[in-house]
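Every number in this text was worked out from the coordinates using simple rules, so none of it is lab data. Only a predicted model underlies this, so the values are computations on that prediction, with no experimental measurement involved. Cβ atoms are built from the backbone, for glycine too; each structure is taken alone.
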Structure 1
Amino acid sequence: MTKRQTFSEIRSAILSRYPCGVTPGGVAVDDIVQLRLQNTWDTHLDIARAMAGVMRADMAAYDADPTKFTQSLGCWSGFHAQQMIKAVKRMRGTARGTYVYLSGWMVAGLRNRWGHLPDQSMHEKTAVADLIAEIYTSLRQADEVAMNDLFKALKAAQTETERQAAIAAIDGFETHVVPIIADIDAGFGNEHATYLLAKELIKAGACCLQIENQVSDAKQCGHQDGKVTVPREDFIEKLRACRLAFEELGVEDGVIVARTDSLGAGLTQKVPVSQRPGDLASDYIKWLATAPISAENPIREGELALYQNGAFVKPQRLANGLFPFRPGTGRARVVEDCIASLTLGGADLLWIETDTPNVDEIAGMVAEIRKVVPDAKLTYNNSPSFNWTLNLRKQVRAQWLAEGTITEDAYPNGPELMKPDYDDTPFGREADAWLKAFQTEIATRAGVFHNLITLPTFHLTAKSMDELSRGYFGEDKMLAYVATVQRAEIRGGVSAVKHQHEVGSDLGDTFKEMVAGERALKAGGHANTMNQFAAE
């Protein structure tokens, strides 16, 4: 990432043009400095280039120390992303290691013109690029608002010590802009369509593209049934399409996440052509469900035959023309998918979609992959599609049984484990401790560089609106809003409680002063009700 110029460097350069401190039109040099510092990137493509470098540095840091994994939350608006990054900066003092995940599921469900749709690539191709651009617009505006506050402190400085402290704060400012991992689904068409869409996502600011090995026209959410995968050579061509898009646009460090849905996908749309034993096609075909051709099971008109292991066999074929794989082969197909994506497709990170959150299962697959690619790294979906409480309590119960800590009848082995009766018990607390440690465990034991939750803001918005609505339209009326929203904002230090400031009212006042001086009609005067929060 290019080092940002300091306040003094920019000011000196501008003063060399306007030594008297103002332009011929009367614009102050310090105002130009402020606007320059507020506008770090000329285009969102510049952001993609810079953030790709950030991700590469983070990946190298993780290789050296796997406790340094990165995280993101899926955001379906720029405001969600902005508030997430503000919260992280307020808590940690830095947003480093924090990304934004852009979920195709949430774009389909919440951000397309056709209404709420399932995750089946049914949203407009432009919707993902539009959301990337919106997120970066919001993050850049957060920079502008924060930088404006720092310059207000500089203008208010009374002594040289205060002035230098204000300048140090300006020079030390860390941007709200972070990498976005953008979901391109299965590419929305053939490899050329994938390339064209990838370019639009990159131009909107995406430094990282996540693409899955499902069939574009039959794509399903990773946690639903009916998933259909494509032969590996087809997927590799789409990985190459993404790489070409990055290279064409000069994002040389662009990151590609190759996702495999093979663990839960039992179907393929076509049988690839094998040229020789052991090639990509034959390694894909070998997992098909087949039956020997015999007198009792003859080949019939319109049926297909494969020559395997010295004999002709018939692959099973469904009424819709799809071919099923043999049951129980998903794990082996995942390992082969991942190795091919890394070694032949040039992918940088892997994504293995699983049906439950189980550290041992993930670590086992990664161990197999790392026999061939020792530095293989994953992005992992800590999915809301998992019932986390139930899954982790089942795992604790199983371990305690194996250790002899409990007997079979100590706890139920089913949905009853969800009962709140177990929350404040040693059993419930142990499962919660496992939840707390889950991301660290898969990072250090299973090669997971990036932990994300795909749909948290979908669920959070639904929960928050339900909670507020039940109180406000119920008995509590205004107390519901004050107690559950405003008071919590004030006491938690959430900057959005000053909503006028949050969306740039003070920023607008500053600009009016830049061009109008004392004539500026400002919104932030004594009558602004946001002053009621000034002491908070």
Structure 2
Amino acid sequence: MRRDNYPLNGAKRFETLPQCLEYMKTNYGGQTALTFFDEDGEAKEWTFGQFVADVDACMEGLCVSGLTGTHMALISENCYEWVVAFFAVVCSGGTAVPIDVEQTAEEIQKAVRHADCGAMIISETYELILNAQKIPEHRFVIRRGGGTDSFDALLSLGRTGEYSQETERLAGVVQSSDQALIVYTSGTTNTAKPVVLTHGNLMYNAWGALAMVDVGTRVFTPLPFYHTYALTCGMLGCLAQGIHFSSNGFLKTMMRDIRRFEPETLISVPMITDNLLKAITMEERKAGVRDAVKTVQEKAMRRKKWHMKVKSQRNQYVDKIVGKKLSLIISGGAHLNDRSAEELEVYGIQVLQGYGITECGPLISANRNGLNKIKSVGLVLPETEIKFAGGEILVKGPSVFPRYYKAEGLTKEALVNGWFHTGDIGYMDKKGFLYICGRKKNLIVFSNGKKVVPEELERYLSALPLIKEVMVYGASSGQTADEVTLSAMVYPDPDATREMSSFEILEKIQEDMSELNKNLPLYKRVQSIKLTEAEFGKTGIRKIKRNEVSL
């Protein structure tokens, strides 16, 4: 299908979150909006009507407490209360500050102070981790059993309805250009940056995600809401279009909750997608059918490469892991493993890769249901412009952020004449599909002027059978910084290497790498390998924190 013959989906577009909330109230009332699972795996559901009523109560509670317009820190795992609090804060003219809960207590407190948070909504889990520090003074705790300082008490305070006219007035004066969010970037290579996103940024991006991709009627993500990928493309985009949305609070319950919710679409990252595929193949091995299934898969993938029709090879082992309804995985956050996508498509599960960055709300481009190139990150969102400067991707459009919070120097460096410098290196083909090569800051530059994108080599090495995780870097080999050799830090797959010694693992990986090197230019050949016994530290969306790896 050609791009110009493929219209956008008919998604409803809003300028502000209060407009979106009002539309939910009048158009989706009795439909199921949200599902969350408790520790025992029991599902609890809320209709749009119940959800809007709770948001209204929370807005009233904030008004009674004198906290409208406040910067509010949200420090919690994914849960229903998080979603209610987010909508209530931003719809009453405040700024939500989602905090990465995988940081240390010191880092969390630093972010809360930097963002000038006048209050916080915090789960009981993280209140204990933070040792009940009074930062800031006003706090509402998500806990069982309530209490005067609980989130439930805040809602009860607001259910009196005494301030309804004032909260309606506050929602009515919110503008598209008003600040809605301060979110800190993942910080894989540098200190996290405080990105300001407006109502217009968020609502445009939420609309663009659903205009590009038809996600069906049931969507699940295990990704944390403090990342804009899960927040905007997932939760906000789905609720704005009346789609039943579910998430879970902890990765350890992900498999269980996916099976119980039975989504049509999963919003994921490559590491999670690979783990789902691994779980499916393990079930096939247990049943003694893996070899037969693999033979059929190989044949089907060959037919696909010749653009021949292929019948879905979905089986009971797929359904056992992901449920019977899953037909689409949206993948972002890192480069997708082509082989994983191809295997899942044989099972009848399409994988669509996209590209985004926090400063762009985050979505910049996405493949579409009927227009999909597995190796590409898809087509650019409508009304969004792309250009390249020295290979770096620059972006301009409605979802590009206005500034970093209290960081004028960083803002001037990143935003030049309305163009955001992403720091990513890429290119676009003749049909408008975007491709990402790697990060500009990760480039390895040799003394002869040759440049290597380590992410490219990491993709090749990750395909080797004994490697679970890998990071390629330039190891100093001379007196100057640009006299380097290519090296790789490898975390071996513990399942594949269980019966092997460290020497045997290293020897086998070196053999495989030597074969790989034969097909690469001399300057791209990895010269040395180091093994590590521990997985690399990662961000909430499973990107390796390169700056924390000891080389």
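One of 1, 2 was used to compute helix-only ellipticity at 222 nm (-39500 (n - 2.57) for each DSSP H run of 4 or more, over all residues; to 500), and the answer was -10000. Which one was it? The partial results should precede the final answer.
Working: 1: -15000; 2: -10000.
Answer for the origin of the read-out: 2.
Given a value of 20.6 for mean count of other Cβ atoms within 10 Å over residues 210-217, point me to the structure among 1, 2 it was derived from.
For mean count of other Cβ atoms within 10 Å over residues 210-217, the value 20.6 is produced by structure 2.
The greatest value of percent of Cα pairs over 32 Å apart among structures 1, 2 is that of 1. Thinking of 1, 2, which structure, once distance in nm of label points 7 Å out along Cα→Cβ at positions 82 and 434 is computed, gives back 2.6? Considering all the candidates, the number was obtained from 2. Using mean count of other Cβ atoms within 10 Å over residues 370-377 as the calculated read-out, with 18.1 as its value, let me know the right label among 1, 2. Matching structure: 2.
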